[in-house]
Structure P
Amino acid sequence: MRLVIFDIDGTLVDSQQEITQAMNHGMSAAGLPEMEPARILSIVGLSLPVAVERLLPGAGPDLHERVVAGYRESFIAARAAGALPPLYPGALDCLDALASLDRVALGIATGKPARGLAAILDAHGLTARFVTRQSADGHPSKPHPAMLESALSETGVGAGRAVMVGDSTFDMEMARAAGMAGFGVGWGFCPAEALQAAGARLVAPDYPALTRALLEWADE
């Protein structure tokens, strides 16, 4: 059995606008100026409290908590209004191709909380595709390997037969720490050069290329 573990934001789902709007809502709610999107996107992949601490290293915990609360408020309002970030083109075809192989199982490892992960998977009709779904709840933030270690434990797959697919250096560092391969994606929030420096075995420019690489890896 092989295990392919996907990140969500910037990998399966194009949530750039949603994340930047939510973070800047949190900043405004805390009385802070808005940040440039590039700065916000640089921390995508980290669990929310850790991401806010990274963006505001000189602030105290009270201010961090106000930003986190504002961010969550924005997300809840967006979901209540029916907003749904789209899947990247080719994502569903990739999942279909992998699901057609009996020897491949699929998983998720994301910095989202379990509630947010469940909401987006359910909205896209993807929940049943993933046999293991690891979130920020109950785990240290990426790049700590705890999420991947839990996925391996739940599925009984060894690290040498698993791969992490993600768009951030945190994903690649997490994969390396867990002893598994990391495949980077070039359409997310992190430059290809940074992914390679973080240990990516490859960086796919689009979903067709990623699908081919994963199918070849599954046959190794």
Structure Q
Amino acid sequence: SVHDIAKVMSRYVDMIVIRTFEQSEVEELAEHASVPVINALTNLTHPCQIMGDALTIMEHKGFIDNVSIAYVGDGNNIVNSWLNFAKKVSIDLRIGTASDCQPDASLLEAAKASGLSKITLTDDPIEAVSGADVIYTDVWASMGEKDKAAEKAEKLKAFQVNAKLLSHAKPDVIVEHCLPAERGKEITDEVMDGPHSVVFDEAENRLHIQKAIMLFLTKGLL
């Protein structure tokens, strides 16, 4: 059981990193473990990724407070985690997605209710990216949804991050993608490899932010 795994692993290690499907498994593990538990990804959230993304934005923009971030694509664990981030840091988060591909409703409402950030949900990708500092996208069919890939592609084709969409953002907009990407679907080669892309800086920063999280959690133990 998750309960027993938590008890045993807590006697072996200083922290546990779990990458799984169900968010409830992470929460149950954290409840019963006596060491820190890091959520490395679930179907609902991907917090470590967003911390790396935020670091990349700070490196390239010099700020994170009130930055305008346009997420376009499927309402998956990435945008859910940006909603959680929006409860901690003041940002202008615009979510552009199809009406039946929206983020988790409870996380969306919680982010709005916090009153800290501006949250916009739209089915118009141009409205989402207009004047944005950052454009973010991810694969259209997430973990456990590969059987819906064709259906999602049809619904989200208008949300592809391409040169035309970028033209509506700020001239110095940066583009993020958590990888791996399905080039030619949610993002074009032209954008992925173009001057606005910070995708590979972002990938590198996942390493650095993970090290920082681990150092923070082990502070006083080493």
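Just so it is clear, none of the values below were taken in a lab; they were calculated from the coordinates. Given the structure is predicted, the values throughout are model-derived calculations rather than measurements. Cβ atoms are built from the backbone, for glycine too; each structure is taken alone.
Please compute relative contact order in percent (Cα under 8 Å, 6 or more apart) for structures P, Q and give me the label with the greatest value. Each step should come with its number before you reach the end.
Numbers: P: 25; Q: 18.
For this comparison of relative contact order in percent (Cα under 8 Å, 6 or more apart), the top structure is P.
A value of 20.5 was computed for mean count of other Cβ atoms within 10 Å over residues 110-117; which of P, Q is the source structure? Before the final figure, lay out each step's value.
On the way: P: 20.5; Q: 15.6.
The correct label is P.
For mean count of other Cβ atoms within 10 Å over residues 14-21, the calculated result is 18.4, so let me know which of P, Q that is.
That value comes from structure P.
Please compute Cα Rg over 2.2 N^0.38 Å, for residues 86-149 alone for structures P, Q and give me the label with the greatest value. Numbers along the way, then the final one.
Details: P: 1.17; Q: 1.21.
Largest calculated value belongs to Q.
48 is what came out when percent of Cα pairs over 23 Å apart was calculated for one structure; which of P, Q is it? All intermediate terms of the calculation are to be shown ahead of the outcome.
Values: P: 44; Q: 48.
Computed on structure Q.
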